[in-house]
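Where a number appears in this text, it was derived from the coordinates with a stated rule and is not lab data. In this text the structure is predicted, and so the values were computed from the model without any measurement.
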Structure I
C-alpha cells in the first residue's frame, strides 16, 4: 500500500499519485475527480493482477479561513464514483511554485526510495525491493509529475493515461 490518491479514467486505467501529506494530492484529486473515477485520496492498494482496491473516504479539504481541514464527501465535490479499475501508473507528485506541468522520468533507484518512504507493509512482503522495482518497470505510466496548478496537471495526466494500454 502507498500513501496516495488513486483515480481511474473511463476505460478503467488507474494511476496512483504518491506523495507526503500536505503536498497537493487532495487538490489534484478534487480537480481530476470531476472527470475520472475517485478511488482513494489516502491509500493505494491493489492486487497482484493490478486490480485496484478502492478506499473512497471523504476528502480532507483545507479551509484556510478557519485554519482546519474538514472531511468532505466526494459527492459534495462532484467527484465521479468508484468504478472497476486496473493500475497502469505510479506517479510521484512534486508540486512547485510555478512552471508548466510535466512528467519527468525517474530512475528506478530514486523511485524505489520515494515509493518506500510512502508505503506501509512493505517489509512484510517477500522480496520487497525487487517487487517494487518490477512494478515500476512493468507499468506503462511512471515518473514524477512536476506542476504548479492542478488544472494543468489534469490535462497532462489525461494525455499520458490515454497512451497506456
Structure II
C-alpha cells in the first residue's frame, strides 16, 4: 500500500510587492509547512516567492520552486527542490497544474496569468490580500477572497477533506 500523497499548495504572487504582502506570504509559508503540505512557488528570490519559501523552509517545510530559467542564479536559497525549466513565463502552467490548491497574493501580469490558468483548469483558487470585488465568478469557477492566513488554511483543509473523504 502506498503512503498517502502529500498535498501541494501553490502560492503565486508578484516579484515586487509591499512589505505587508511579503509578511503575509511569509506567514502563509510557515502555516502551510506546519500543516505538512508541500509549498510550491515560482522559486525566485524576490517578492512573494522569496517570502513564502523562507517562511515554509523556516518551519521545516518542503519547498518546491518552478524556475523560469535553466540556472539557479535568481533562485530562492530556501528551496528544497529547485526545478530548472528554461520555460520563462511558460512555467506558470507547471505552477498551476502541479498544485492541488492555488493561493494567489497580489502581483502583476504573471500572477494574473496563473489566476486565469487556475480558473480555466478548475483548480481551487484562494485570493489572499486582494479585494474580492476585483474578481467576478466566471463560467470556469470562482475565486474566493481571504484577508487572513488562518482562514486560508482552514479553507484548504476543507477542500482537501472534500477530495479525500
Structure III
C-alpha cells in the first residue's frame, strides 16, 4: 500500500468583512505544549492539476462551512490575489510530504463576506474561531506569511473588489 503524500502546493485564504475584520481559526494541533496556533484558512491541493481557486473554495468550505463554491452567492467574492509565497516546510511536518520535498508554494486568496458570519469548524482540525480587526488578527497569527497577507488586506481589498452588499 502506498502512502498518499501532501502535494507541496497550498492556498492561504484571508476571509474578511467590508470593515476589514478578519476570521482566524485555531488549530487543534498545538505547535508546542500550551502554544496556540491561529491562522487563516489554509490547505493543500488534492491533485496537482486542481485549480488554485478550486482548492481555495474547497478549503474554505471544509474548514469554516462558508460556501464560496461556483454557483453560490459568494463565489464571485473569492479573489485570487495572484501572489505566491515559497517557504521551507517546518521539520515537524516534513513526514507529510514525499522524500526530498522541502518547500511549499502557497497561493494567496481573499474572500470578502458581507458580515462576521458564524463558522462551523471541524473539531479534528480547528477548535475555535474569532473575528478581529485586521491588524489585531495579523498580530495573532503564528505564520509570518499569514500575518503579511493580512496586513496587505487594505490595499488588496480596494484593488480587487467593491464592497459586498446585501444583494450580492
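Things worth noting here:
- Among I, II, III, which structure scores highest (criterion: relative contact order in percent (Cα under 8 Å, 6 or more apart)): III
- Structures I, II, III were compared on Rg/Rh (Cα atoms, Kirkwood Rh), for residues 13-84 alone, and the highest value belongs to III.
- Origin of the value 29, 39, 23, 8, 1, where P(r) over Cα pairs in 10 Å bins from 0, in percent, for residues 37-76 alone was derived from one of I, II, III: I
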